[in-house]
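Down below are the structures I want you to see.
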Structure I
Amino acid sequence: MNFSVLPKIELHCHLDGSLRPKTIIDIAKREGIRLPSIEIDELEKELIAPLECESLDEYLKRFAIPNSVMQSKENLRRITFELFEDAAQENVKYMEVRFAPLLHVAKGLRVEEVIESVIDGMKDAEAKFNIKGNIILSCMRTMSAESAFEVVEKGKEFLGKGVVAIDLCASEEAGFCGQFVEPMALAREYGYHVTIHAGETGVGKNVLEAVELLGAERIGHGVFIKDCTEAYDIVKEKQVVLEMCPTSNVQTKAVNHYNEHPIYQFHQDGIKVTVNTDNRTVSDTTMAKECTIVFNEFSLSEEDYRQIYLTSVEASFADRETKEKLKKYIN
């Protein structure tokens, strides 16, 4: 199967992990931002995490440079547009992009301006390319519950206008869900969908708590339900969808090698899985690459691909009309 031309759906992609290196250099030169190098080959060494990365925390260090150029409305709009353009060029038909608004206020932007700029960039791309999208607002687990309330409150006015969901991300500690019960409950009350990064770094029970305590409809990664029977069972029983990112999971050492990834085992056992990039630049990947890796490693069939595509459509936070259109691409 030629995945560069097949229609694709992406549900788990971080904006700040998916910048074009050339754009980072361009903005840095214009704004006088110091970079380790203005040579693309050298800069890429700072931006791309190696496959032999030691941990999630080491992987997350790659986000400092991108965030330094994501502090103006113009830059956020451009960077979002370019991400959707890159996705459209490999025939991604629908993509949900997530980012943490509070990381982009260092130079005085209001949270609302940050969100609006990202939506504008997405809409610019939708007008030019055959792609649709939505935005997920991420709250940082390394920040307080109050910061999550701020994102929920300030993002509320954009629900139905490009924003569809709330997320928790960043370094993962055991039992993090308890701290965020109230802001996530408020988010659900306002009408946000909920997807939570959990079970990425060895704590399968975090997935159980994300579903039970936070009302997660989808889980980012979820690899370690394999080691927690209760989490595995609730994901399977409630058909909670896993947003799986194979290359990222090898880099962060959720798994040591692609052939150890549980995505195919989960799929065979009736757990709903999707294939995603996580971070196109940090993981040096595309949707076509991720699909090719999964299908080569596990010898999946065309019918397997069709099932995963349709799972991705149904699991998306798109409206019904968009979902029906997306289904037609595969049929």
Structure II
Amino acid sequence: MELLTIGAFARVSRLSPKALRLYDELALLRPARVDPETGYRYYATGQLGRARLVAWLRRLGMPLAGIRAVCALEPAEAAREIGAYWARVEARTAMRRDLAAFLVDQLTGTTDASGREPMTTLELRHAARTDRGLVRPANQDTHYAGRRLLAVADGFGPAGLAASGAAVAALRHLDEAEALPVDGELGELGVLGALEDAVRSAGLAVAGLSGGTDEAGTTLTALLWTGSRLALAHIGDSRAYLLRGGELYRITQDHRVSPRDLLLYRALTGGTDPVPDLRLQEPLPGDRYLLCSDGLTEAVPDARIRELLASAAGPEELVSAALAAGAPDNVTCVVADVAVATG
């Protein structure tokens, strides 16, 4: 077995000696041999593949814990995990891009990005439906549709229903308050902050039910109407869609370990502090928004969802489509139409 000194291995692997020492300490890349007297590290040429993989993953910005997980997988599984990681990065980048654009508009006084006249008054008209489905013994979904707040939560585990109910209950004060909070010159960004605080409170409520473990928890997807915009908070794999001009857009990203895996890497549980995706939506007259649990999207493809929403179907028809497709999970849908206020 040909061995290289740490300096030589650093040059051919494009990793610094300092990085190699760190990866040794973290058990990411152990040297092939360590001199018992000097402590000097030696690496085998056969370790170059792993070293280059680690270097490339670091350049992608993957956290060390993620790199350790990828390096332990077979090549096909590792490739899927890298693809899933990058999809999550792109989703977070898109959210931040939208927020940055909104901040620029707010701070520079740019005309409303929606292009509508400033005096146009809009309102939301909504309906909701939930169903146990055809397989599950109980319905662990919870939904809410009030004057300002729309929410869908999909509970899981032994206390799933209690978890989804607690999560939605933690947001209801935003619907029941006389006025929504604002934040000085930034106005509606205060609403986004209030929504994030409410999701964190929901996380605490769920943690109290799950005993600080991941055995029970819930997803949560919510829209909060400010009177001119919609603030979105999302964690898990329930979804929010927008139908505009006949085209369907998914405005949330599933927080799954991989696109084909139902295991969530982000949800409201007792294990971690919840970090929801947040964004502001610019509504237009005629827009249709759909919030739904994955009981709909696992049974009904997006193309069919678009057809139903474009035909003015409501939550009843969407749930019926899931039932007709076998409905192996609970199904919950909230549909909201954006319309010009009539007086």
Structure III
Amino acid sequence: MTDPLSLSSGPVLGLSLPELWFGIVFAFLGTFLFLDGFDFGVGALFATRDDESEQEQLLAAIGPFWDGNEVWLVVFGGALFAAFPAAYAGLFSRHYILLFAFLAALILRGLAPEFYEQRHDERWRRIWGVAFVVGSVSAPFLLGMFATAWLTGSEGSLTLAGPLVGLALVALTVVSGAAFLGIKTRGVVQSETTAYGVRAVTGYLALVVASLVTLALTAPNVGGGLLAPVPAALVALSVALVGGYVRAMREERYHLALGVAGALTYGFVALVAVLLYPSIDPSSELSVADAAVSTLALNLMTIASALLIPLVITYFAVLYSAFAGPVEAGESY
């Protein structure tokens, strides 16, 4: 049995726990952005469908998944609060309006399909269809604004690079959503929606470049690190992944394309984390080590996570296996 005193005197297995949990927090954020990201992307692509049966296919494609995917946002917030409470308090107090707007977008995205299905009135469905698109596009855009304010240490939620990063995240979710629809749909819906993926990935790359240039010019604490080896390697990797995504989509290898979209997403989050480190809250000048809770708390969290995360991953593996395969004709949300 583990001695509680040993858990308070040093890290388990000799791990550097503040850095470990910094990585875990951003891994949770990347998982949310990828899994719920393709839901957002499908919501954005919903705007391209005029036929009601085609709209139902898109809703049915994400129906079993979207609410489970949102759990990773809660896990991210919980991990940030548990491991770095001072950073959590500072970030959420400075940007609470932006975060409430983000939560409102998530609520709208979640409610819209439910109300959409309640009536078959054309006007009713048009209103809630628009609401679904607005919520799906607004959520990643606002998340990008928040990530930029966090990275630059801005006291306010609006930064020059924020809208560019927000649009880049919207494009990235369309990249994931198009690949996901390649797997889940067939026929005209598949061919037309996946074509948007190639356009979106090109737009994503252009927006990332524009965002980095703007950050270099307006945020000295970020610009100085952009040419360091790891950030430069992540940008170069993203360029290569964009080429791989385009090829996979054109060859109709949609599972591979979705995997590449996931790598792009985690690469984006990793770039933010690398540019941020060793700080976790530039505005309050808190480093990762300074903001972390006690060694005992981090040890207990590490042990609990090692036991629980495999169970969560198993649940998602079962969920996605149970609803594998394309949406059948006539299937609805």
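Please treat every number below as a calculation from the coordinates, not as lab data. The shown structure was predicted, so the numbers you read here are calculated from the model rather than taken from an experiment.
Can you spot which of I, II, III the value -12000 was calculated from, given it is helix-only ellipticity at 222 nm (-39500 (n - 2.57) for each DSSP H run of 4 or more, over all residues; to 500)?
II
Of the structures labelled I, II, III, which one yields 136 when volume of the Cα convex hull per residue in Å³ is computed from its coordinates?
Corresponding structure: III.
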